[in-house]
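Scrolling down, you'll hit the structures one after another.
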Structure 1
Amino acid sequence: MTTETESIQPVSAAVAKSPAPASPPPPARRRAGRRRLSGLLKHVLLTGLALTMIYPLIWLVVSSFRPGDTIFRDPALSLQGLTLENYGNGWTALGSPFSAYLWNSALLVFGTIVGNLFSCSLAAYAFARLRFRGRRTLFAIMLGTIMLPIHVLIVPQYVLFSELHMLNTFLPLVLPKFLATDAFFVFLMVQFIRSLPRELDEAARIDGAGHPRIFLQVILPLMVPALATTAIFTFIGTWNDFFGQLIYLTREENWTAPLALRTFLDAQSVSNYGGMFAMSVVSLLPLFLMFLVGQRWLLRGIATTGIK
């Protein structure tokens, strides 16, 4: 018993005499403080930039609830005298209810999405999996069309569709989508298909599958992220398009939401800014809901295609 006590006492004494952990030297503490201060300043700067960028949208929403004669009188975010009158007046201010123009936009968006998903997926499979003469040259030419602005193509396209008697219909805006004219989406799907292992194709070919069956049963189910990304970008681009719809759709019964919003402004008489702001908020809701629902697929599709 005495021996055990004597052996414990030196150990406890050694522990008691061991020095406490040394605190970081002053230079290290200063560096840590500078890093925290730098991070705080970066967050403050980014928050200020975010608020600056989102301020016009917030002002638009607030102004849609303000009387028309007070919208530009006070550019601040004044919450006094808010009313729903602009939404009621804007909904019925044009020749038809604003729902008719939203419905035309929805039909146009549906047609363009179907066309892009159908044609771009087929073209991407051909460039990514088939071997044919001139494949690299055709792929380079297709990528080169991305640099062509719409203003270069709009005149010959307008003449072509005019000769085909397709003006004042949705066909000039939908039909090209079935011909894989959006090279960006073809490139996006090509990159995605190239990331899939070729062993899947070889296994299906051993089972007697040809290219149609491989595309429909093997490749297409795995392309859901790329297809969802294409659908979301097509929805946003078509819903916000104004120039193309202004060229081909001149009859009021065919107007979409962007064309209807233009009629709220009149250079020769009083413009209905309150109704325009209210209907602009209504037109933004589908875009917001689409991005909110599809943001997971959007991020996944972009990340898996190698596009940064």
Structure 2
Amino acid sequence: MDIVVCLVVAGLLVASYEFTTLTCIPGVITYRGAKIQLLDLPGIIEGAKDGKGRGRQVISTARTCNCILIVLDAIKPITHKRLIEKELEGFGIRLNKEPPNLTFRRKDKGGINLTSTVTNTNLDLDTVKAICSEYRIHNADISLKYDATADDLIDVIEGSRVYMPCIYAVNKIDQITLEELEILDKLPHYCPVSAHLEWNLDGLLEKIWEYLDLTRVYTKPKGMNPDYEDPVILSSKRRTVEDFCNRIHKDMVKQFKYALVWGSSAKHKPQRVGKEHELEDEDVVQIIKKV
């Protein structure tokens, strides 16, 4: 799979002046057998979501990535963190959030119906009707499976939101005191680094890998040893044998008979499985095709 991590920056990066990056700079890191593409984006300024400073182009690129890495200056991290979050939120990017667990279905008649399996403290039928009216929706079924907010319902109605993991890389920690570093350590999704002194860059890579939540699967051609040099990279949310086949070639599923699997997902080694079998990290798979 194509793995893209966007570096979204506000403030100081490596140079001693603000907004070092003026254009999108691509790069590739190979980590644990996976090729991860890094896109270093120009700095985001206030009003970027409205097009200021080519902000819409920058944020549009961020919407397409698998993970966002926000680089903050250790001297003023909270100020920049809030600025970037506001701009990304305004462009429909939800950081470190899961999609709202509610169902919204339009219909031709019957008005607005609201059902819920939990107690609601934020939404009632009148509020839901008012929100739907703003979007000229007069007939719909809404089912809540948790205590959703008005913003959650709006996100589902608009349907253009993207939800992705985000890491806050607090840079230049060599310029602050240990006490200040301990305060910053309380930030959620935080990783301290010093790009200039190359402190904790391995830790940042490890955190990126954790947040990408990937599964590596090794291929084993019939009669040969597994290929441990070039794993097939799958999302941990889509890691069935069928997903594995589709990553190799779109026609492989049509020729699929069964698969032999070695690894933690197999009850015995090898285990004969079908297309629906879910693979684990570092499994070995051999596809048996129809004759």
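Every number here is computed from the coordinates shown, using simple stated rules; none is lab data. This one's a predicted model, so the numbers in the text were calculated from it and none came from an experiment. Cβ atoms are built from the backbone, for glycine too; each structure is taken alone.
Work out which structure the value 14.2, 47 belongs to, where Rg and Dmax of the Cα atoms in Å, for residues 157-212 alone was derived from one of 1, 2. Matching structure: 2.
1, 2: which one has FRET efficiency 1/(1 + (r/R0)^6) of positions 109 and 197 (r between Cβ atoms, R0 = 41 Å, to 0.05), as calculated, at 0.05? Answer for the origin of the read-out: 2. Taking relative contact order in percent (Cα under 8 Å, 6 or more apart) as the criterion, the largest value within structures 1, 2 is that of 1.
Taking helix-only ellipticity at 222 nm (-39500 (n - 2.57) for each DSSP H run of 4 or more, over all residues; to 500) from the coordinates of each of 1, 2, which one would give -7000? It must be structure 2, since only it matches.
Which structure, out of 1, 2, was percent of Cα pairs over 34 Å apart derived from, given a value of 41? Walk me through the intermediate numbers first.
Working: 1: 49; 2: 41.
Source structure: 2.
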